[in-house]
Structure P
Amino acid sequence: MRFGIFLAPYHAKLNNPTLALERDIQLIEHLDQLGYDEAWIGEHHSGGAELITAPDLMIAAIAERTRHISLGTGVYSLGYHHPMSVAERMVLLDHLTRGRIKLGVGPGALATDAFQRGYDPRGLRQRMAESLDAIVELLRGEGPVNRDCDWFTLRDASLHLLPYTRPSFEIAVAALISPSGPALAGSHGCSLLSIGSTLVESGVEALAAHWNVFEETSIANGHTADRASWRVVAPWHIAPTREQAFAEIEYGMKEWIDYERDVAYLPLARDAATAREAAEEMVRIGAAVIGTPEDAVDMIDRLLEQSGGFGTFLCMTCDWADFDARKRSFALFADEVMPRYQDSTRPLRESYRWGKEKKNEIVPEFNQAFQQATERYYGADHARTRKITKMLNTEEQA
């Protein structure tokens, strides 16, 4: 399994925005060093909490300060942009990063973003589909593209710079609850990005339905539906103990819940009077992990069972805890959770077990070689020889 983050980002404290953006970059630097696989950066234009308005610009800045981690738009709101501009900017990033980018697309998550632009939110999914059609054709590079929609036109259009990643970088389509995202992804041979599947109770139930729609439309359009390319997103914060984890999220949980209720309009813990109550309610319904590494393992196992299996688990990153606590949480997750699903510690455990079982068979001969070498140099009656012999006999008895 692969691991990463989905950085909308949710900044719970409306403090210094410049520092908040810098911490976002520092966090992904930290994840790059810890061995996380992916970071997806969002696009929002209102609401005051999700500050990144241009994910491609953020990716360009992050790419210069990281070495390994893949960087994706999480997501480009396609209905807000001319499709040729999206394709060109992503191709340029693909070259600048030597193939470390992915294009995540969606219709636009915030109603206020669409309202300020004068867009009818009921038409955004259609615009996304029309844009994705054009982007896929442009990236294919097989000839001029001509399109005439009510909101964009392409006339003998072609990209003079083709992707660095051939034939193209990965494209992922976002899905929340409705089947439109999985159907669009399957029809174009894109991968599926299930966002916020745990944040509403029906979202967890929708995971299996997401896959069914995606698989059906993929097959119908001649594409292969591969669970290894499916990404599932959920929020978590972990610490060595549950009590510490709950204490740390007191920092920003209330502001985050207020934002989700008042701006994003997600029905989260509506009856909770305190941040602690809200956090406990989210844990109770399985919407989030706030606890220990074992609690994170339990959630991943549950999601794997409910979904039928997926290839990447992304943390919906929120400022529940302060920056230092969040970095510790990600380090703890990398150290104690990720290896469970990457088979990286099994050979270590097997080697330890084998060495323990073979100890009585191997150690006496090994110690005898030490003793003989010492005797040859010092002589059998030398004090140092006797001391080493006594030490080796003690080790064998142990």
Structure Q
Amino acid sequence: MIRQTILLIASSAVLYGQGPFDSAAFSFQAQQEVHEDTDYKSGRGALDAGQWDQAIAFFDASIAHHSAAADGALYWKAYAQNRAGRRDQALATIAQLRKSYPSSRWVNDAQALEVEIRANSGDPVNPTSESNEELKIIALNSLMQSDPNQAFPILEKILRSNNSPKVKEKALFILTQSSSAQGQKLLSDIAHGSSGPDLQMKAIRYMGMMGSEDSRKQLASIYESTSDANIKRAILKSFMVSGSRGFLLTVAKKETDPELQKDAIRQLALTGGQDELWQLYQSNSSLEQRSEILKSMFLSGNSTRLVEVAQNEKNPQLRVAAIKSLGLMGGNGRGDVLVAIYKSDQNREVREAVLNALFIQGNGKALVDLARAETNPEMKREIVNKMALVHTKETTDYMMEILR
């Protein structure tokens, strides 16, 4: 697992223009993002387990480092404080949310939570409430199978009230099993954000898994109407899951946000959209966007087009991008073509990209063959440096020759 993770990070560094040994900034940023996500997700996990103090601590950490989920962390912190019986503290946290993030989409949920807290201010906290909620979900699932019309109002109430994240997510899953018009409308409403950001993301994911024409239209409508990049990114992933290449191609062509456009290209590649990517490459005049398309082509296994670009493209930067993607394709990355390019192309950057690609493929034989034929001492030293990290019989035999 550790080795696979290291290879994935190294491959990503090469793919996006970083050398295998100069990725300190990339690693720091990745660790920071993972840390921020972990605090928030760990807090949600503690909520599900009814561990209120732990949840509060995790959400405090998320709030302290101003993560993208800090507003959500404030809401769930107030939720945990209320469940722990600290109602005054919960109200103070809600006030902090309003002050720090007045335009947050969590404010409406916080208002509903505040109403609930004030209404129950004279009642003791019920320690069995979580187990009661679990029983409700079991009963609701059974009722949904036997009498959907009677179950639906209860289901809707659970989804729109201040229940725990786990209970609401289970209720949402039950909702996805309903094919009724009212069930589909409620799911669509939640995907549009009527029940909070976290549940909205879950609904978008479920709609992508459903893959129906209607759900695709709903997701497309949400994408066009929202300005939230996180929601747009979640929708792109859902379209990848449902194999909606047409929509992803449209976004890749028309999206004005460069990062979302890149994401659409990657998701399109993950659907195996080889023809769509090639169409996009040919119709695009932007050097940056064409490079991004080539970087993503390895995800769709499109070695034929990558070879075509690597051999015939006039722009060296695009040839390098194609070669890097071939390197990430392992045994399908046409090592024979890469060797031929190294021998025929005198561009230094292109030749170095070939060596990196062969190194990533672990193609020791090709590196040895190039080292034997290379007359430039500097380039030969670079080839030997690469093969020193590729442990094959051919490279070992060659190293023994050097030592004799």
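Laboratory data are not the source of any read-out in this text; all were calculated from the coordinates shown. In this text the structure is predicted, and so the values were computed from the model without any measurement. Cβ atoms are built from the backbone, for glycine too; each structure is taken alone.
Points to keep in mind about this one:
- With relative contact order in percent (Cα under 8 Å, 6 or more apart) derived as 16, matching label from P, Q: P
- Computed -16000 for helix-only ellipticity at 222 nm (-39500 (n - 2.57) for each DSSP H run of 4 or more, over all residues; to 500) - originating structure among P, Q: P
- Structure from which 16.9, 57 was derived, Rg and Dmax of the Cα atoms in Å, for residues 174-317 alone, options P, Q: Q
- Identity of the structure behind 2.5 (criterion: distance in nm of label points 7 Å out along Cα→Cβ at positions 110 and 134, calculated), options P, Q: P
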